[in-house]
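Once you scroll down, you'll see the structures, which are given as structure tokens.
Read-outs throughout are calculated quantities, based only on the coordinates presented, and are distinct from any laboratory measurement. These figures come from a predicted structure and were not determined experimentally. Cβ atoms are built from the backbone, for glycine too; each structure is taken alone.
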Structure P
Amino acid sequence: MNRQGNVIIPENLSDAEIETRLTDAAVKIKRLRVPMVIFIITAVFALFSSAVTYDPVVPFVIMLISIIAAGISFATLSNARRVIKELVRNNIVKGVLSEEFELISYDPWGHIDIGTINAVSLFDRWNRCAGSDYIRGRYKGVNFTFSDLHLEHVVKRKKQTVRVTRFKGQWLICESRRALPHSIHLREREQLADRKRMKSNVETENSEFNNKYQIITADPHTLFYVLTPHFMEYILNMDNRADARTYMCFLGDKVHITLHNGRDLFEANERMALRGISLDQIRDSIRWDVKYITSVIDELLLNDRLF
């Protein structure tokens, strides 16, 4: 059972119950959108009227009432959207995840903690972290942690706030059966010209891999133990299928894989629910996102020195 605002969202509802609740929330959202816009426009016109009329009391009262009405509409609208998100995530996403994973925990609103992100040191110059869909589970005997993440560098300059995205995508952590004595960092270059800016401190025998990634390690022996010729091909294949800029860190007994693709997994399903798309279609969409995660882990499992 999950509480959002004043609404209690139960888990493990039947499909009929989910559809009824989704429909009710969707109808509420559609009914409130137009009135909320009208209230906002009315408030703006009343504000201008109060500035030019000889009797500003009436426009001011209209503006005040419109602002209050718009605020109530917005709060109700936001709560209905949150209900849809919780219904989908707790009753549909969680169920599909359990089909593929031995699910230990799932928090739709959680994400990998900032301490872990800082310890890996894959990204610098960020000061704001957000995320969702925190998952802990087991897949083919491997313990893993996952979440969507959005790292930004936010700077306030006079009256303007500048936001620069450093990373937006998926962060996956897999536990290997062997702890490495030294860390290895791989950062995909956006283009070949980045080689001058993102220099490696060691190179492999694979020129394509060297051109694609910045490679940083304190111990070349550890690097060549992990990055076998076959495993480098697996990483290149994984990167091509993921359609993302890939960053990896091998740290102790943890392998961190981050996929910078600008996407949030499982997010489209709330929009699908609003459009009245069937639960089976929503589940199929979620299964595609789950496959996106498992395909990455499957490539890692091909390295028998770690897994």
Structure Q
Amino acid sequence: MKKNTLALSAFIVIALSASALCVHAQEKDDPAWILFEKGKLAYQKRDYGVAMKLFQESVQKSALFPEAEVAIGDVYYLEGEFTLAEMQYQKAYRVRNAFYIPEDKYALLWKLASLHESQEKYSAMEEDLLSILADDEYFSDPKWTQLRAQIEDNFYKKGLDHVLKLYQFESYFAIQAHAKLGWFYYRTGRVSNSIQHSLFALIAMKSELMETLRSRDSDFEFESLAGIFRIERGSAEITEYLLTNNAFGCLYYLAGSVWSTSYAGRAMEIWKLLSETGQAGNFSNLSKKQLKKPWIEPRLEVIPKKS
């Protein structure tokens, strides 16, 4: 049995080597972008060995090819080689100015943030997310400091629906980063930061959703989140958008942070809305419990990032 196993292993190695040589012979003259596209097809077919080879060859043929560098990192990530994946993503980020689509750098930073979160490297995750938000003018530029203060003030005085009616942000690339930081700062006790990020995420989500809804009805106007959720029940597209951007989680943790302030009533309003929204899933169930007896989730243990 052992001899048979060894023979089979040797056969597999020889077969893979022959296949790799065949692939190389057929594609050695292809330009970098063709190799990259073929690598993506192999990746989609879960032929990760061939995909890795094609991505690496595309990098060898192009001095700067961040898309291929990211793709190599994706293969490492799927294989559980997280350290190599991180190194590859960082390599791609160093040449981010060469992205064919400049906005792809935000997706890369999101991948880094997600990788760091999975490893509980929260300080590194925070840094990645803040790097995304550096390009969100309304959030990062000092000239909009008063606007940021007004948003919070209007939220406390007049409620979330009023804020969502009043403000429009088109920094859609920053939505998930804001939402994740809203959760992170809630879990680390920085409730003021959590509230600000959560509000920015929700305003941008509403703004992007309005584009979809107005493409169907040019006269559509936002009235309330409850109204959006009623529309969402009959629209798979809206449901997918809300779930993809973690809208329900963003609302839930916004309420959690607000409950720690002197405006606990605003938290109760949000939890009540979520408790009546079946599509919110577990956040609906958690909100029902919060309405009965509010609590704060335990804090994360954050180890400072080594310099």
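With Rg and Dmax of the Cα atoms in Å, for residues 126-197 alone derived from the coordinates and found to be 17.0, 53, which of P, Q does the value describe?
P
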Out of P, Q, which has the highest value for relative contact order in percent (Cα under 8 Å, 6 or more apart)? P
Entry that produces -23000 once helix-only ellipticity at 222 nm (-39500 (n - 2.57) for each DSSP H run of 4 or more, over all residues; to 500) is calculated, selected from P, Q: Q
Output the label of whichever structure in P, Q has the greatest value of FRET efficiency 1/(1 + (r/R0)^6) of positions 118 and 166 (r between Cβ atoms, R0 = 41 Å, to 0.05). P
